[in-house]
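Please treat every number below as a calculation from the coordinates, not as lab data. Remember, it's a predicted structure, so these values are computed and weren't measured experimentally. Cβ atoms are built from the backbone, for glycine too; each structure is taken alone.
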Structure 1
Amino acid sequence: MCGIAGAINLISEQDAFPENKLKKMGDALQHRGPDSENYFHGDGVSLVHRRLSIIDLSGGNQPIFNENKSVCVILNGEIYNYRELRMQLERQGHSFSTQTDTEVLVHLYEQHGPDFLPLLNGMFAFALYDIEQQTLLLARDRFGVKPLFYTKNQGRLLFSSELRSLLCGMDSTPAINPQALSNYLMLSFIPEPHSIYQGISRLPAGCAMHVGLGKEQVWKFADIHFGSKIKITRQEAEEETLRLFQQAVERQLVADVPVSTLLSSGLDSRAILTAMIKGGNATTAFTLGYAEKEFDETAGAVSWAKGYGVDHRILSFSETDFLDLVDARTTAYSEPFGFLCDVGFVHLAKAVRQGGFKVTLSGAGGDELFAGYPTLNAAMAMKAYRYLPRWATQILIKAGIAALPAGNGRLPLRFQLESFNSAQNRDLVRAFLLFKQVVSPAQAQRLFKSGPLESMVLPDPIEVYTQFQETTAEWHTIDALSYLDLKVFLSGNVLFSGDHEFMSAGVEQRFPFLDNDLAAFAASLPVEIRFSMFSLKRILKNALETWTQRDGIPMPKYKKMGFEIPVQTWMRKGAFAEKIDQVLLKNPFLNRVFCEALLKEERSGKNNHDRKIQNIYALGRFLTEMRMQ
């Protein structure tokens, strides 16, 4: 796990990229790779690699070359099937000089050219330079675990693992991208292919780019497809899920350093810990705890860790801890990111690193693959609900929902019902987007009061889904919506922030659910087996129960919670409330009257605007700190 950056001239090989800019780009990635820093300069190309050593600790500095030094590569991530690939390459006559997973890339390129990309099982973003052909191959894993930003600037293509590093190589800061801003306000994050800046893009998950003098090609080399189904019974599906999941966890334990795991009371993290122990792997589990009991999951985590006898470390997280980190986090992304729960993960990442671990396993991806989000159930209910007359939904039902208390904590009932009722739309895909809506387009138009944003026309945010419409056109509704969650919510939010959070502390986060074989199997399951209207993640839950019953460990009742921290409690009064007032009410870009109304309703308990306030807070800080410099 590392950080990569560089530049290639698209016009002339003689015009070298300024060394001081490359150094700044590398310095901005220091937290991602604190173990070493290395550079490469060729005709018209410059590369920098910051290394976090995980495999081949002494021999893995990059770039890594092939036998005759005609190809070199810098990698951020891990290739989990590198041992099998290496054995094949050695049989084909290739010689290796290191024990790293990275080295297989240059030999695969020698053997197959760019066509080798579908062979990879891992999480990665890499830059491979063909010195003889003077071409650069950029690629990103099929789920988008590892980020990669790129832009064209002064006749060059620049790329980097992080946006702030990329900006260090540019001559000026670009203007705000209206589509990205619209998407952010709706979702609280910016999904691919956009960034907040015009002209700076994310290379989409599962895509590659081949560039050089007079050459530019972008293509998709891997994806997950729900359209082809297998014939299988539910029992067979549960048994195969267990086998593939155990295999996935074993693959992702490959490291020359100890591997830890994150543990909540949730199903996915418990499954990972169980698979580690069943494979004979000792580990340490980390759990975040709070004094605010409605958010605390330590009881369930403690019982699970105790049942398997693992080293379990509970880390308390308070408002003081939050305040120590929140401003640095909203600045670190170099674009707005409105889920402030990421601050809790940063605190957790620091503890994992201080505990002696560079690698930890996470349960992300399980919800998307095994139908764990209640929004899928809501979408099926919406199929009938959207045909009710509007007078019923907008007068009678809306009034009944409004009579409920606003609630506190994790997604209170009124918040869920309001989201469902307001999402009523004949277009089910648009309704699915509205389930997740944070700031509506109508509210967005009232949010800005001065400067260039006041008159900016914000495009329809539905673009985040319609870009995948052709792929999902013939699929079952549940499969299509699962795919959208994978491509938008998982990649743009969970994986992007997870990478940023843990790499800020020099920790590699791995995701066993995103193993190629396990994910492909989940996508191939018939909808009636993979999805249940009345039981979230039924296949995974039943499979895990089979495991634990054999071990004699009682399985706590599964209740979908999701990772949250007590931001709503802290925003109502105290030090963080004062900070929110400063950002929302004294910001030259934001409408004070609009923001005051939100805060008044939130703090009086009249309405639940927790997510809106987090969204606007992160945006407000971005506008003042990044745009006014």
Structure 2
Amino acid sequence: MCGIVGYVGERQAAGILIEGLEKLEYRGYDSAGIAVFENRRVRVEKAKGRLSNLKEKLKNDGVPTGCVGIGHTRWATHGEPSDVNSHPHSYGRVTLVHNGIIENYLSLKTSLEGMGNRFASETDTEVIAHLIDYYYKDDPADAIVRAVGRMEGSYALGVLFSDHPDRLYAVRKDSPLIVGVGEGENFIASDIPAILSHTRRYYLIDRQELAVLSGKEVRLYDFGGNDITDRKELMTADWDVEAAEKGGYAHFMLKEIYEQPGTLARAILPHFACGAEGILKEELPDTAGIRRLVIVACGSAMNAGLLGKCAIERLARVPVDVCIASEFRYADPILTEGDAVIVISQSGETADSLAALRLAKSKGIPVYAIVNVVGSSIAREADNTIYIWAGPEIAVATTKAFTSQVAVLYTLALRLAIDRKTISSERAEAIMEAMKGLPGKVETMLSEEKIALYQHLASLNRSKHDFFIIGRGQDYAVGCEGAMKIKEVSYLHCEAYAAGELKHGTISLITEGVPCLAIATDRALVEKTISNIKEVKARGAQVLYLCTEGMAKGQDFYDYAIELPETEEMLMPIVAAVPIQTYAYYTAVYRGCDVDKPRNLAKSVTVE
């Protein structure tokens, strides 16, 4: 969840490290720090809080001069956010940055204290520095391999040794790490955007692999000391620098909301190029043996899974279970022949989802992945991978990746239905055409007139304390995602309820003036939902009615309405998600929240 970056070359490292940390701050912003070789010694500068605090400190202390260094932006796990708990951490001849969690750090710390070591911080990371220094004689690589051999948990490390001022070392297990290859300079980073302005060429570092970087070359080794550089694929990022910049928008979240017509087109259209019979044939060559699907994910990806369940069961009549990844891996799940697991993750590095994937594979169950980041751990370890092609998503609160995940799940539902002949060819063609039209439908929800309405509604409710969302079926599922968005970015307490459950207790929370978003796009259920809307209206709720075009006309049970363009009923949640995302965004803005970096949250959850 933290972000690490490193540089070795001929240019001044500090500015490059700070620039890289700016691109990684979405991964954590409890503190930031850099370490740079300056006059053959390692100088460490770090500060609690946002990266801006470190920049201010460097103005006062002076920017380190030197051409080799490492940097870190922290999401606190062990030890409160503070200057002393900030990374980099040093001991003896070792200075390092760390993304991950060392689960056995207390026993290691106790052992080291027994040998006379004294610790300055509360972190698990400082223990790593002590441990590597303990094993360090004259071979940095050997010391790192010996140290990590005693560590349990996850890590990506960037390491400097004070007596090797022209080298940068890196190693990983589970936490993401790439090595960027430049001209006369090389990099390490947690994510591609950190180095994209300098190089687009990179290696993906696997578990039990060590990278040794100088300005002239990158060498990669396995833990047996074998040089494996020539066996590794040198990859090229297909993102450009502009894709990872705000491009004139006030926040990344707003930019990514507006990108959804384009990202949906990339997620959908290529799969239909060969007609209905060719859908996902390359990614999923054979689905005949699937009798049950288990979707495993976290956060918004799990909400996408709920919508996927609705579509797959409705179209293909295949039973689907949706599981929270952190629960799945400890629940001793019942997986049998004919089951398949679908793991959904934007980053492809989500720790609990990756562990669930490995658990399923250990039981001999095929695993399909739906991810955004090419070459990520989940993408590499799954049996088959479907990419959503959403491009870099920088805002912590997902928008475009969520709708693209849902679109891919709808495409999978269509593929399964065609294979099982549970829908006619005419029906399949109609759904395909409707899906091709989704980008245009979403674009209408981002017109100036619609945006002005979302802004007005957000201004009305910016001082509220509670917000409720109700719906039935797939409308309830998209309501769960809407509630998450509102909570994540605006800190307004928001809960989604299945509309029929209101009378079973939760309606007691509806009081005068409480805003309630009622979603009603499923025509088969709309009359039932309207009955529930009238119940909350009778108790004083301020009702915002989100419905298909024409369904609000002549009705008196709502205060405000947002009408959605007509499309295939199964696809309505994608269209409905956009106004809720945008409402959440403007609510956060009006409440003075840091939209792209909501408190206590990080973009990529790479620790358990």
Structure 3
Amino acid sequence: MSGPFIYSMDSIISVIQKGVGKAFKSLYQQELDETQVLVQVTRKEFEGDYTIVVFPLTRLTGKKPDELAQELGNFLVNELEEISAFNVIKGFLNLTVANVYWGAFLQEVGKLAHYGQFPPNGHKVMVEFCSPNTNKPLHLGHIRNILLGWSCARILEAAGYEVVRVQVINDRGIAVCKSMVAWQDYGNGATPESTGIKSDHFVGEYYVEFEKRLQPEYKTWQASEAGQQVYREKAKEGQSPEAFFKAFKNQYVNEYSELGKKASDMLLRWEAGDPETVALWKKMNGWVYEGFEQTFKDLGVRFDKLYYESETYLLGKDLVEKGLNEGVFYRQDDGSVWADLSGIGMDPKIVIRSNGTSVYTTQDIGTAHLRYQDFGVDKMVYVVADEQNHHFQALFEILKRLGEPYAEGLHHLAYGMVELPEGKMKSREGTVVDADDLIAEVIEEARLNASERGEVAELSAAEQEMIIRRVGLAALKFHIIKVQPKKWMTFDPKESVDMQGQTGPYIQYAYVRINGLINRARREGIDFATGSAYLDFQPAERELLQQLYQFPDTIQEAAMGYDPSTVANYCYSLAKAYSKLWHDLPVFNAEDPAAKAFRLQLSRVTGDVLRFGMDLLGIQMPEKM
């Protein structure tokens, strides 16, 4: 078996482009830049495999599109053994690839250990994902982030990049202090161990508790003379008390609330290094980290390095000072420092406040610089929700102006919100769906489906549990990854485990069917190589071959676009094409031994691609279902 994907056959697109070049030289005595020949996969409603867009070539010959297409088609069929037929539709030349080419392709790919895996390209990329806060457990939004980040990293690895996986843990700030205050005041010394609650959930309950205690305090204040006085002084003309106090809540917490003052004071003590406060902070964050690690393990993800905001929040000031000296930034009369981004159509961006403190952009500048020092990456991919689009647009522009060596390789993998059929979630009110609860729910749905079918009943309890977990996690992961990242989406646990829909379990079932077939063939000692003599391909075989051929291009497309949904939807289409072959043609019972060996080889390669493609999404395949 050979190593990574190093495909010795000429690409069929390259073959076609070279053929058109020869045609122009022979028919029209013209030299043609072959790379200018636009070749596309033929649309399904037309006959053929690949289509040449003829219109750009007509200016070189003066011929009408249909006439030129007809002449090129005749030449290619006569001169190229790889092309067996053609048709012309409104100036588009549709070519049919010869069965001999597809047969050679399958035999070639059958020798590869990892078809689709590209050799190292010498570039290194960092992918930042997850980056949670330590005041609450991971939730459904984090799951989309984690799954996009992990699959993006795996796809980049398959495309030949060296990948570093990192996250910034937001372990400081007022939100963390709210959890600390609530536990200190209302926890009565409880711990995750004493309550039996998973440790990150335990801390998250105190973040919610802070909000619960704040609500009656705020309501009482609203009715007080002090609250009414603020309303009279600050409300807009005609603004109702209800509308005013709803909008005023954050200002109330910062300026008037007793609970808010406790949290602010705790933050000040933490920043001053107060030993008691720091000890409490370390203890509660330690509980959260322990819970996070269990969730990461359940999802099958890991990180190469963790960065902590408590260690990075002061970074970047030296780079801002350097930028001031170089004219990248300017200082206002009040001492604040800004970047003029009018050149890219954006408002000015503050990087140092008038009191000398930094903002998020400042520490992100410093953290990016630190990561480059740590790993020397060419590219940095930030997996962050689309609400931060403006922030990253400004950050990337500033890093370019600072002349950071990786600045041209920055990408924000923005993604939309995930909702449940019941609607939006709110973490402060405790209505967020925790990641652990969602994982448990999809596994339970998979368990119910398995018990209804009874297909794994003969296996041991441990084997059954492994399969059920793989099916449940495949349902969760695929249902989220198949959606293009920028789209907002709704996650429905029941829909995700549907064996007949566009789901992870559907693809797993196609793989399990193939796995059983190949195991039987190997037990019977069938030599798949004898299928090379079979070339009388049926439509279902050709369709599957065409899809397999597209796998490396799919990986490259997904890597270049930082879009794992490209691979997810490819895997579904491939599984669907195999199911069509399974229903349309006999495989093990084919009358012709060469056809039987060919279809078994085709099945084996399809299974390998499905397993590898789903692995790129972080999805494991079961041997049985």
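Brief remarks on what is shown
- Test item: distance in nm of label points 7 Å out along Cα→Cβ at positions 82 and 522 calculated as 2.5, pick one of 1, 2, 3: 1
- Structure (1, 2, 3) behind the derived value 1.18 of Cα Rg over 2.2 N^0.38 Å: 3
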